[in-house]
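Below, each structure is written out as structure tokens.
All of the numbers you see were taken from the coordinates with simple rules; none came from a lab. All values derive from a computational prediction rather than experimental measurement. Cβ atoms are built from the backbone, for glycine too; each structure is taken alone.
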Structure I
Amino acid sequence: MISRRKFMGAAATAAAAVGFPTIIPSSVLGQDAPSKTIQVGQIGFGRIGHDMDVPGIIKCKGVKYVAVADLDKGRLASGVKYMNDYYAKQKTSVDIKGYHDYNEIIGRKDIDAVAISTPDHWHSQPAVEAAFAGKDVYMQKPASLTIAEGRFFSDALTLNKGIFLLGSQQRSSSQFHRACELVRNGAVGKVAHIEIGLPGDPAGGRTEEMPVPEALDYKMWLGSTPEVYYTEDRVHNQKGIIGRPGWLRCEQFGAGMITGWGSHHLDIAHWAMGWEQSGPLAIDGKGQFHTEGLWDVHGDYDITLTYPGDVTMRVWNKFPNGARFIGEDGRWIFVSRGAAKMTASDPVAPGRALKALDASDPEILKFEIPENGVKLYKHIGSHHQNFIDCIRSRKESLVPAETAHRSCSACLLAHIGMKLGRKLQWDPAKELFVKDDEANTMLARAERAPYGTRRAFERLSKKG
């Protein structure tokens, strides 16, 4: 049997050669045509899966969820029920399968794509495994826990010609697209400086050891990270999918808000400045790390990244939440989500209400992009729909794997800068710190067997 990916790739190539549309109509191929329905498996049904990714993907045109996996039996049951209830209202026949182990989803030949909505330390490994299994991948940000992991995940998608989209939804918001196009086309002249405002995380978290819930496979949940005792504030609320989970505030599983929100705003800065395949040349910053309670990610921080052309980017938790692009003559454009939230538990910017798109002079926002100007990627429909449409067309998505890796890398470099508290030089081509062995040891982490992105990539690439 020919796979959907091979069929659609061949169809797209043939269609392009003769000038036909790349989607073959079902009236020609029948109701079971490979282009008819994209079958998706959901990996993880926590806060982001429940609030954003499943609701977003399930409403896309030409999509059907067929499976969900989660290591928490309660969340798994919620995922199956959510999907069954949705399709029952649509009067659509489904057979949603629930799995403890996401590898059951990746191993199914009838599943075309996966959506990964897991904790940060479980992002890149399933993405690598799915890519080598011939699946297309939608994945929540940040792209990886370390820069080394990010390189493996990006290479896996490239090697296997997989379609990938990162959950960097700001690119699908009109104000961010407009701001980036204005900046890229010189609406404020040559950009000299960028200000990025992100939230911080509080100290706290209960430290007492607790019995592992019967519903949770805690050892697998820890994945490649060290084995430590269970306490609820290290994982997630056992009463339901409520609020921000504790793992977000533990360095074992992520870097805190520098990647949590930084992956959004630094990605926008990269898009506006054309840095999507590169990164900073120098990092200079400091950060305060919590020492009381369980949660140990950074609190306050202040980092300056220097990019090509001596453009500086200051990332500071005292700035308003958003991105400000400042030209050499002082003119600026500011872009943010305004009062909008992606999920119910998103933090809001302190202080006065922010405009989603603002400028030092309102006339700047009326700037007309010239005919020969830079036109940034724009798509029809939701962020998730872009993923589905690209699966069909086999065209690059709004946020492909290498772009996702580079924006995440900038955040992780800022985090390393916070940790070391001294100026660092970075080579974005080699992805190494310049003459700094200590800093280079922080590009990867040890992986607890049998898990790990590196292990998965090396094992699967040898098979290929």
Structure II
Amino acid sequence: MNQELIKKIDELIEADRANIAADVIKLVNIRSVREEPLPGAPFGAGPRKVLDTVLEMGKERGFETFDYNKAGVVSLALKQGEIDLGVWAHGDVVHEGIGWNYEPYNAIEYKGCIIGRGSTDNKGQLVAILRIMQIFKQLGIELKYNPALYVGSNEESGMQDMIGIPGNEDAQGFLNVYKCPKLSLVPDGGFPVGYGGKGSVRVNMRAKTPWEGIRMIAGQTGAPGLAEVWFKTLKDCPDMEGCTVERGEVLKVTAESAPIHTSSPKAEGNMVTFITRALLDNNLLSEEDAKKAEFLNMASLDIAGEKFGVAAGGGATKFLTFALVSVSDVDGKPEFGVNIRYPIETTYEKIVEQLTAFADANGFEVVAANRGTNPYLLDPEWDVIKVLNKVANDVTGDDKAPYTLGGGTYAHRLPNALVYGMNGNRPPEDFPKGRGGAHGKDECVSLDRLQRAMRIYARAFLALNEMEW
């Protein structure tokens, strides 16, 4: 690898910090949560605005741009011709929720970080790839292959930009209409290289009978870490640790936990754990309601799916995770949703069969099961993986092996796709615990980490240029 060229690239990356920050802020300030479809915008106006903004940025900077308008995807290629290497980011974000100390769509730079929804998932990564490609163009670096930045608009809620929406001409799905690059990299995870990942399924279970004395909701859109209970007749109760009691015309109890990624449920549980335990420990429920609350409590703590009979794994894609994410009220009956990330040793069908039997035996029934992505696994001995792994470790100073993912990314859908970085989330030291992460309050991305990722990608682009793949 040409060390003089590497030195020039690194110098330009270091000098590019203000531009990186400005571009991240520009994109973060677009609220790109999925909303009702519009003509030409199947995932809503916000996600479409990000795509249009990226296209504009690409045209201004001399890239070959293309709008895959039957999918909700755009690309910026380094040069004309067929694209060989795709780097896939996404411009959509999860709902901002409540309880931020900063404004989610009025991003600022603070102590080396950009704070705002989507900064680290995935707009910071998007900008890092855009900026390193711009540096390659500025230096006139000739590659024997053609790399491009692809930006999708529905990664966070179904990847329908990849697989399509039946009956929607504006969302036929990239994989159904367009040609994929020979090799794809997805900067939506960590370094060094992710070569496989778990599958995902969302299952909803509903009680067969209604609550008798309460109504409960938890994990609703806009408040993913909040659980609320209203009593139908009870007018007072003692104060309870970990909960807030509101006494008035209707007695209300709330509990809160920090929002987390559904691939990483916590052993101590979440808002549902806290509120059900408080209600049960204080004997505030009827016998039948207590049975339902105990079942919800168990579901919130069974993060490996052992009690629900779906535990599996231990190989390359590791163990199944089981995360209770929401509770809703359907005609007075509690319905809870679980997000399951499952390893290659089990299947969607087996999981649904096991949960159906277990729920039925405990006064609940499975009312919905939605397949997400399937587990996948590439060969970690592939030369491309080995080269990319070494490049990342050389820059970070680590000695890490390739890994498999718990979360879902475009790599689950694309052929010959690897997760490659970027480890962008490193909140300022004075951030309270639980803030600053992806999908969480005060989400932020480290500019140091983005610049480090740019150095890694620059070397990766050059290393790929020296090999056949």
Structure III
Amino acid sequence: MDSNLTITFHGAAGEVTGSRHLLEINGKSLLLDCGMFQGHRSDADSKNRTFHFPPASVDAVLLSHAHIDHCGLLPLLYRDGCDAPLYATPATAEITAIMLADSARLQEGDAQFYNKIHAAEGLKIEPLYAEEDADRALAALRPTAYDAEFAPVPGVSARFLNAGHVMGSAMPQLDINGPTGPRRILYTGDLGRPETLLMRAPVPPQNVDYLIIESTYGDRLHEALGDAEGQLAEVIKRAVKEKGKIIIPSFALERAQEIIFIIDKLRRSKGAPDIPVYVDSPMTVSLTEIFNKHSGDFCFDEKFRDYARTDGDPFGFDYIRYLRTREESQTLNNKPGPMLIISASGMCEGGRVLHHLRNNIEKENTTVLLVGYQAEGTLGRRLQDGAPKVKIFGLEHEAWARVETLHSFSSHADKNDLLGFINSVKPARGIFLVHGDPKAREALKAALSAGGINGVICPQIGESFTLD
């Protein structure tokens, strides 16, 4: 039996999105996340359709959380031969079921629409997978509570620690009987901030040998969280005055609920004029119902739990219009403003938000409000960078709408948060920086070096390392 302990980085190495990290332990293969790469359509398609390891060789999968860039290729993995158990926290398991089914439906719907409008040109795209592929992956789920010890493969004791990023998010901690002695590996997945609107802060564990940590914001600091409420209030006031539409492309998991929570607080405090609010994403509706159901759970911050008990309706089910059907969504095209529309996806790469952008991007009284990270190559990033023209469903549009970004909403740790976490963990043998673009990773590595922490590795796609 092979007694090596190695790790190979198959995604989110030198880029953000597409997390896939393969540990080989005493002849067994353990996959940390299986995420979808999100970027320009042609680039994303080539990266997502090919695994550089045999899916059937995977013996266990550990899922850190249910964002698509961490779970979105699970249907492809299981369709192509994997039959391994899939471990996740109970909340992540519940949310993943919604995310993957919705991802399959969105891909099929976007492909049908794209193929229809480009039929005369002979252009055609195919979805990555179908709903039955998602069902195959979901059948492998093994919900596992926070801090409960389990053995994903022989010789490995694992547990999920709170990551503080989104509901159900976890840091897999692995205690391994390696070829040269016991080793502890911690994979952060996406790491939350010390202070968020909803989630309990992550607690750095001790006695870690190897740390695999995200670096999304390794080169910058976030705006103060307290600024978000006032900034959103100003955008609402302007939209009401101009009778315009606010379009918020939002990640359905966590970010949408944070926005809704802030709107609820503004409504309660009279901090902004009332404005019709529409949540136009079936997945977001379903996820918000889960948040509402679990609003008193462990993973939520105590301040939010107190607010939820007092308010009774922190996600605005009494006054926000939650839309599920395509017909309900289409009625918004002809409704005059002011109104606020929250719709997936967060990077404007699919879903109903593309239709809202297509119908409103050329109107000067429209505000496109970006509330999360926009990866290179995405439509969201092009809008954020001020592109005067953008393509939506392959058709060019003048971008006359205001495009603004609220950085304070990020649920990722910023540079100082990451440095503080790493200095608290004090990994004894090595640090791997993943899930960050080259500039962010190098900035974080330089900051660690300035603080006396050297030997930090920034792996590239396909690189393997032996862990001694």
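log10 I(q)/I(0) by the Debye sum over Cα atoms at q = 0.09, 0.10, 0.12, 0.14 Å⁻¹, for residues 227-402 alone was computed and gave -0.44, -0.52, -0.68, -0.83; which structure, I, II, III, did it come from?
On the way: I: -0.44, -0.54, -0.78, -1.04; II: -0.44, -0.52, -0.68, -0.83; III: -0.30, -0.37, -0.54, -0.73.
Derived from II, not from the others.
For distance in nm of label points 7 Å out along Cα→Cβ at positions 243 and 379, which structure out of I, II, III has the highest calculated value?
Working: I: 3.5; II: 5.7; III: 2.7.
Top value of distance in nm of label points 7 Å out along Cα→Cβ at positions 243 and 379, among I, II, III, belongs to structure II.
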